[in-house]
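Below are structures written as structure tokens.
Every number in this text was worked out from the coordinates using simple rules, so none of it is lab data. Given the structure is predicted, the values throughout are model-derived calculations rather than measurements. Cβ atoms are built from the backbone, for glycine too; each structure is taken alone.
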Structure P
Amino acid sequence: MKKILATIAALVMTVSAFADEGMWLLPLIQKMNGKAMKEAGLKLSPKDIYNINGSSLKDAIVQFGGGCTGEVISGQGLVVTNHHCGYSAIQRLSSDEHNYLMDGFWARTMKEEIPAPGLSVTFLVSMQDVTKDLAKIEKKLSKKNFGKQLEELMEKEQEKIIENAKKDNPDCEVEIQDFYNGNVLYLMVYKTYRDVRFVGAPPASMGKFGGETDNWVWPRHTCDFSMFRIYADAQGNPAAYSETNVPLRCESFLKISVAGVKENDYAMVMGYPGSTQRYQTAAQLEQMIRTNRIRIDARTIRQDIMWEAMCADPSVNLKYANKYASSANGWKKWQGEELAFENLDIIGREKQKEAGLTNWIRSQKPEKIAEYGRAIQDIEAAVEKRKDATRAMTLLTEAPANIELISICGTVTNSYGRAIATPGADSTAALENAKKATARLFKDYVADLDRKEASALLKFYRDNAKPEDFLQIPGRDFATMDIDAYVEDLYRRSVFTSPEKLAGADAPTILTDPAYNLFVAVMTPLMKYYTEVRANQDENFTKARKSFTKALMEWKDGEPMYPDANFTMRLTYGNVLPYSPKDAVLYKYYSTDKGILEKAKEYDGNPEFIIPEKLRSTLLKKDYGQWADADGSLHTCFLTNNDITGGNSGSPVLNAKGELIGLAFDGNWESMSSDVMFEPDLQRCICVDIRYVLFTVEKIGGAANIISELTLVGNDKRK
């Protein structure tokens, strides 16, 4: 453990040569003397970024909605994030009469802001390294206890640390999070606010301009932002929604620079990257690519059916917009990842790295060989052991389990089952409450569309599953049955196709419903394979991953190594830069309003590239106001070489003074393998220029009230 801690300390001091790569933990930034980032152009001190004893930039950054990042941009709790991060919340608030998703929305006063049930934002209060403390306790306990008993005792010790931290931090959530595959542990303290209200967003034709055609591709012209506000009780504490709640008073919020960006400008991103796989073996990466191919093929079928229905009917489009977007984002990423793995020889390079590591291990002392020597082989054996179960589980998850009728049935039967398992429960009331739980699902459900998807997905499953994995549907032979006829009968007879039919159904009817039979036929093998996969990720596999990572850290002692992303706050820093994706092609580092009009013309008739008439006329008049660049155009997006991944969506892109210059919203197609290996020449972070955001707020939304709430700087430096 001492060796690992010393290695991490050394890594902190040597990051200057790799400023563009790395999702760095904030305490590691704080331990630095600031030299590396100062050399890159930073004008702040480490304590300006992260200060556990005072306000700092980290206090303006939030986890948004459980999967994105947002930032506070006013002292009254105003938060900006990506449009696609607010997408599901906006869709849930929309209706055919008030289609905020497609038409946009702007609250002119705080009274007009719309509560968004289920949406939350979370602040990081502190993070503290407890690795040494727990290591000392483990060393002491290991002298008396071994095996499972020691593991249980260590879990209790962690619980004690968590409980003590909760006493010191009321109204907070506390957890111990592992890094470097369990080699380092941090105590994390968070505060979550659940009264969040919708303030404004452009229409989807701007917020999602380019759709899946442009997704992950440069150049971009997407105005990818939305705005919300945090509310609290009168004392500023988290509270459930109430009309008496007030906007959260925030000491820390971001100033906004309207000076624009230039090539080579310093840029940093702070946010909550979700997951990277930079400490996985070649065997794990091969498994990932195999699994992704199944997902791509299944989602292609489902999305094609969805898209046709959405284009034909605006009401269906509203209901399925978020479902389609959620499915398509991963679908396109995995395709790019697959292509990048081939073009950049990712598997081959990983095998080369493992060969080098193996040679290093063999040169070590016997105790090191004993500790690290089997790590790669043990991981490979575990991956091989669960290969068939992983494939079967993925097929079930992406095909039959994606049928919405099964989800509706599962919502009722699972809720009902849990309720009646409670001693003394009223079974009639429990069933009625279970039915009510489907209201949100039925709001965005079209049975005819789901029926078409069900036929296609069941056929896909039968074509790709092994015969021993065929669904066991009572009274049916899945291998030979007419799937179209079966599905037609299923949707005609089932009570789960509408709230009206479900309302009159009693428990015996529900438990003999054909949809329930299909639900059981899908979930039974799914849970079987899920359990099998989990069993193969046992203690030995966990130890092997930990040893593999520990060996890498010792082998690369003195070189910068950061932990894989795990949805904890990170900082990455670099510069505004162009890139060359292939010979004789050079992409500029920014895009402009000209590209919006060019794409609208080039893709005329394609719904992904239709722009609002108000935007078109404003651009043609070049009515950019104070948001114009010094070159006279309206800059829409720009590129940096910051290291990001999913979860960074909505993250602030900050200049050398910590001022907001844009929002991170995407990576680029040529480096889709970046979650596994960083490609410095190719990897770019695509950001929406904050001036395009504010142009939209003022010129398209007419929301001068929002502009007046912000602190703008840099007006005198645009020329």
Structure Q
Amino acid sequence: MILQIALDTPLRRVFDYRPPAGFVGLGSNPTPRLGVRVRVPFGRQQLIGILVGVASESSIASAKLKTAIAFLDEQPIVDPVTFDLLRWAAEYYHHPLGEVFAAALPVSLRAGQPALQRTEWWSLSQTGRQELSTPTPKRAPQQRALLAWLEKRGRATAGEIGEAFKPAQLRALATRGWIRSEGVEPDLAVMESRPSEVVLTDAQARCVAAILASLSTFAAHLLYGVTGSGKTEVYLRVIAAALAAGGQALVLVPEIALTPQLVDRFRRRFSSGVVAVHSGLTGNERRDAWRAAHNGQARIIIGTRSAVFTSLPKLALIVVDEEHDASYKQHEGFRYSARDLAVVRARGAAVPIVLGSATPSLETLENAATARYSKHLLPQRPGAAQTPRIRLVDLRKHAADQGLSTPAMQAMAQHLKAGGQVIVFLNRRGYAPSLFCSACGWVAPCAHCDARMTLHRRAQQLRCHHCGAHGAVPAICASCGQALNPVGQGTERVEETLARLFPEAPLARLDRDTASARGAVQTVLDRVHSGEARILVGTQMLTKGHHFPDVSLVVILDADQGLFASDFRATERLAQTITQVAGRAGREARPGEVLIQTQFPEHPLLNRLLTEGYEGFAVSALEERREAGWPPYSRLAMLRAEAKDSIGLDAFLRAAVDSSRSLNEAAAVKVLGPASALIARRADHYRAHLLIESAARSTLQRFLKEWLPHVEKLPGRPPGLRWSIDVDPLEVD
């Protein structure tokens, strides 16, 4: 028997080992089951890998085969559907299988901790009963008291014993053999759904009925609802039905720290068994949440993108909230899309998946148009809430004070006087994006990137938002010795300006700088919900599913950032951002208003959003994509590479292009480049890429499978070269 082990290494292969010495089976299994963890020797160290295959022979010479040290599990570490998903993901994204499995498991499980937490119940052994029946000895009265206590209780956990006796007494009785332990798997949590006071609209009721009709079968549902239309209530209703049938539900969210209202709403509706899985948890918290899901105690798992790999043996439903969000794509290492993998997982488990958004991605809309997904509309907000009124503010005609136009300031004063709250949105953190010398034109650069340093005045630092470098703010120009001026606005500067213009209105700011500390996001949101903060300034963190009942005005500053970007998805992202942040206004009784400041009020994208909404924009954008041959009407991959030697980097990429010319699928695939990245040098590394394009997904996959082994073997690499393949990239600049 040859064990094929996937190890957490960057090598695209599995490793053959002999079974551990004396191996006769695992429990009742004469052969090990795929998916169990195995500790193996690897060079001078020991690694923990996953058994992914069993073979009768190996390509490695028998004398060179090493022997595995030990199996760590009797049962697979993940459920069968997740196991197949991980193998599929490694193949589709062309990533080392061992690293894919490592990305799916909490750190503690990768280090060898038990996958299941068995409850240890202690009870009297036969010798313990005999000891208790003998005359009372003069020594160890507490041990005898514990024996008597256990005889009365029948059995107890170590925690229960610890409430009345010292741990040393428990250990002493166990050493003497007077008590014994028995491991018992935890029972499934009893999940009860509390009745909802919300009366469904007709549109919500139709959506719920359509989704429930597909339970126990695979079906992909697009829940396309305007902001504030009640998508979460639809999620809750269908999840309650899935749980009532004994299943588990997986709910993916873009950033769980930014959607506490969603988590709280789930925990209010369901009695128990709701766990969160995200990077903000400690190692032990993440391990415990994973165990609870794996053993069935957790019935609802709410998590960010990595939660798509959580082992769920009774999975009955998947929900992907804000399915359009770019946060579902991993941009480093294993570059997967959690949204796309969620669809693959739902298909493998034969369960329905609900993709919810007010601004669906163009790929999802195309899937709905071609009937791959069922489309369900929520076109209106329930109750008295109405869609906010949107106006453009022409910055060419109106004076501005640090980025705030006169109409915007007037509107803010009116809404604040009426008791409403105001959101000011600017997708640029820091105080100012540049520090500039008007005498000689010098701009503070990053020494490690082809980028400018951003001024953070409160921290008295210049920071690079690309590599993380930071330094003190210079007093004078390094070139000519003249005074320096901050140019442009970031959220910190806008906050300062608003505090000066509206001194009676308390402010709160929500961006990466203010949200870095644990619990900081919730503190800001609590201030807004309580009404303490009247003005909220922030970046795109404000767009992700927040419900602010008293916000009546949204002001969008510098809406032009994405109008002329080079990336073909830039306009889609801009339309989604504007629509989402605008949707924070007027969500309840107060009528909402949105002001969009722009230098280009005649731009077709902005006018289409105003007159036809996001759906009208999407129809036009999809037609442009079709004519240009961009996704979803073609398939892309990018080979990204970086090195400290720009000449060697270019030579490596050109050699990679040359190696593709003789492949079987070369005629059906375009390999474009090399081209420098938008920021060509970052963190002292030059960056460039190749764009691989094909009309068909299958053709692209066959090409990559044949081509990447050639790339791995290319000679003459520059020192420190790093490269990766990104299938279905979200950014191509």
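Compare relative contact order in percent (Cα under 8 Å, 6 or more apart) across structures P, Q and report the one with the greatest value.
P
If we compute FRET efficiency 1/(1 + (r/R0)^6) of positions 251 and 707 (r between Cβ atoms, R0 = 35 Å, to 0.05) for structures P, Q, which one ends up with the highest value?
Once FRET efficiency 1/(1 + (r/R0)^6) of positions 251 and 707 (r between Cβ atoms, R0 = 35 Å, to 0.05) is worked out for each structure, P has the highest.
Matching task: 24.5 is the computed value of mean count of other Cβ atoms within 10 Å over residues 67-74. Pick the structure from P, Q. Numbers along the way, then the final one.
Working: P: 24.5; Q: 16.8.
Computed on structure P.
If Rg and Dmax of the Cα atoms in Å comes out at 29.7, 101 when worked out from the coordinates, which of P, Q was used?
Traced to structure Q.
A value of -14000 was derived for helix-only ellipticity at 222 nm (-39500 (n - 2.57) for each DSSP H run of 4 or more, over all residues; to 500); which structure in P, Q was it taken from?
P
Quick one: mean count of other Cβ atoms within 10 Å over residues 195-202 came out at 11.4 when computed from one of P, Q, so which one is it?
Numbers: P: 25.6; Q: 11.4.
The structure behind it is Q.
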